[in-house]
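Student: Structures are listed in the sections that come next.
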Structure I
Amino acid sequence: MISSAENNSFFCRTAIDIPLLFKDRVWQAWEKLSEWQTWDASLNGAVALSDGLELGKHFSVLAKNAPAPVPVTVISFSRNIHFTTCSNNPLGLLAFGHTLADSPIEDMITLEHTIYAVPANATAFAAELWSSFKDDVKKSVASLAELVTEKESVA
């Protein structure tokens, strides 16, 4: 996990290599907004008119520690490769990236989640929330990798 905090902005990147044959399953899990809580333990779910991802799509995530649904927008999108959701809320600006990248290891792909935050109150964010956000990103990558690769052994 790579993490940094400087100039009142915070960045964290967590990645894991999984077998290339599971690439489509990762993308399918990302597009199934109604089931995000199965791989992201920080969420109670997501609320959208429909599953699926596209540039400009608006939906809300139901974060366990948030008092209300958090509206997000897909601000970058490349089908089967990457998308980023962004929210501007009372905490500040939060952007979550989701990427499938080439791995240097043959027959593997890198599953990556990132968070970039520009909080309204950097001092409070650093003291009270940043550690939890980093842990959540790390756990979501591990859980998603386990979820998509576990299906193979059950099938």
Structure II
Amino acid sequence: MPQNTNGIDLAGSLEHQIISCVDKFRLCELLEVQAFTDAPSARLDTYLRRYLKRPVPFLTAHVLKVYRYTGSGNAEIHEAAATYLDMRLYNAEWYDETIASIGWAIEHLEDGTSSPLTVAYEAFLEEATRAGDQDLLDFCRSLSKS
């Protein structure tokens, strides 16, 4: 775990801050730091999964980023992210979660990972094509390296 020069456990401190935070926007900031720090501990994972079971718009997108950027291979988490790949959710209050899931799905496709995210993403692209949402399709293409 990362430590500063005073021997303080920064990861443990961050975990405590996340779990004890009551301000949604501050929590999002802390989750952003966690996403680039380390995979969640078992305790933090249990805490974060509550936002997958009872999602909160915008906040759940940050929870997904933690799992995405720390390399989660957990199928349940991939399935939770896949649920946001739906045009009705994209065009509503779950926009941020949909965008987070799009990015994660594209990463899986590019590295050859088969997951619930890739299956849902392909269906999402078909749905966007049927809806004629060229802006969304262009956005998705812009995220892809290929």
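Student: Comparing relative contact order in percent (Cα under 8 Å, 6 or more apart) across I, II, which is largest?
Tutor: I
Student: For the read-out distance in nm of label points 7 Å out along Cα→Cβ at positions 76 and 124, a value of 2.2 was computed from one structure; give its label from I, II.
Tutor: II
Student: Given a value of 22 for percent of Cα pairs over 28 Å apart, calculated from one of I, II, which structure does it belong to?
Tutor: Going label by label, the one that fits is II.
Student: A value of -21000 was computed for helix-only ellipticity at 222 nm (-39500 (n - 2.57) for each DSSP H run of 4 or more, over all residues; to 500); which of I, II is the source structure?
Tutor: II
Student: For distance in nm of label points 7 Å out along Cα→Cβ at positions 92 and 108, find whichever of I, II sits highest and give me its label.
Tutor: I
Student: Rank structures I, II by distance in nm of label points 7 Å out along Cα→Cβ at positions 44 and 116 and report only the one at the top, that is, the highest.
Tutor: I
No lab work stands behind these numbers, since they all come straight from the coordinates. Not measured: the values here are computed from a predicted model. Cβ atoms are built from the backbone, for glycine too; each structure is taken alone.
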